[in-house]
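Input: structures, listed below.
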Structure 1
Amino acid sequence: MCGIAGLLGENINTTVMDKILEIQEHRGPDNSSKWNNDAICLGHNRLSIIDLTENANQPFFSNDKRYVIVFNGEIYNYIELKSELKKLYDFKTSSDTEVLIAAYSFWGKDCLHKLNGMFSFAIWDTYDKSLFLARDRFG
């Protein structure tokens, strides 16, 4: 499974995130990336399972760049959700990560009621400067 990490607050030291990602590299050896702005830094170690292309690397942005996500897990019903959302969202990858961020873009926190899988994720809203954290029911 992948590894996710986040730092929230003022004056974030991104070298701390570099160290976190280095420590949890065993969780995802296929890619290690981070994204930050003034208020938050999100990091991700990727173990590629569904979409093996680099287009599905995380942190991952919604098409409108409003939301950025780091996600660990698997959404088992992502193909069904993608089918439901395809008229509302222009999908660029075949990843469940993109389906998850599209679901959140349109349904907000209610997307959790539609998800079947094992997961934990963090979504930063770049407009509202708010953080949404979630995990599956058994997490």
Structure 2
Amino acid sequence: MDNEQIEIFKEETRELLEELESSMLKLEKNREDEALIAQIFRSLHTIKGSGAMFGFDDVSQFTHRVENIFDMLRKGKIEVTPELIDMGLSSLDIIRDMVKSDSGNIHLETRRNSLLETFSRFYEPSAIKQAG
């Protein structure tokens, strides 16, 4: 990968993150908006794929975990909550910082790992809506 391609990835990711932030804030007010949830999922999917393609494996892996939460939302397995919106917005900040950072940043790793641990609660059976 040359530097020009990496800069294109970074710029496109910054634009997607801005759109994602706006979409998540809209979702906070319209929690049942399935189209908005699908749009957020697709944007995260794009960041994940582009990150992997351009060698930003840490961005890709982290974004994949966030994308999984929005996939659960999309499938109706969990509901939009204020906590989920806050966590989504925090994840965008982390992705933004990961794209800016050129090397390992202990503070960033701590924030990322802490958020991933919090996201793991959404996979617990008590968090998943039962069909019925």
Structure 3
Amino acid sequence: MSRRRHGAGKKAGTWRAVALTPLDASHGISPQAVTGDRVDVYLQNGGTMSLLMQDVLILAAPGQAATNSAAPPPGNYILRIPVSMVSRFTFASDNTKIWFALRPQKGAKPAPRTTVNSTNLIPGT
């Protein structure tokens, strides 16, 4: 795993663990999204859906212990995010609907940064 993923070097100290308000099975892709997986996080705010952040590490999934931890399994997802995104994630967790898109374990391409609403839901209309 690269140093970037561990938060070493220039990124040292810039990551935080954030617990999300519990997601239902379809929004959190449970039980398929497990501890150690990576997801793209989308949010739905009113009639608009947008990508909040891509390639987010799941530190602990509901009912699964965090890696190398003796703590009891959480009842919600705990994600590793940059400190600059903490306020966005915590606000979104309490005020919007969050969706996960599970990324492949290898070869994932970047997710497009599109915003979808009722006027552009169907391409070409």
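For which of 1, 2, 3 does helix-only ellipticity at 222 nm (-39500 (n - 2.57) for each DSSP H run of 4 or more, over all residues; to 500), calculated from the coordinates, equal -3000? Computing helix-only ellipticity at 222 nm (-39500 (n - 2.57) for each DSSP H run of 4 or more, over all residues; to 500) on every structure in 1, 2, 3 gives -3000 only for 3.
When relative contact order in percent (Cα under 8 Å, 6 or more apart) is calculated for each of structures 1, 2, 3, structure 3 gives the greatest result.
Read-outs: derived from the displayed coordinates by stated rules, not from any lab. Remember, it's a predicted structure, so these values are computed and weren't measured experimentally.
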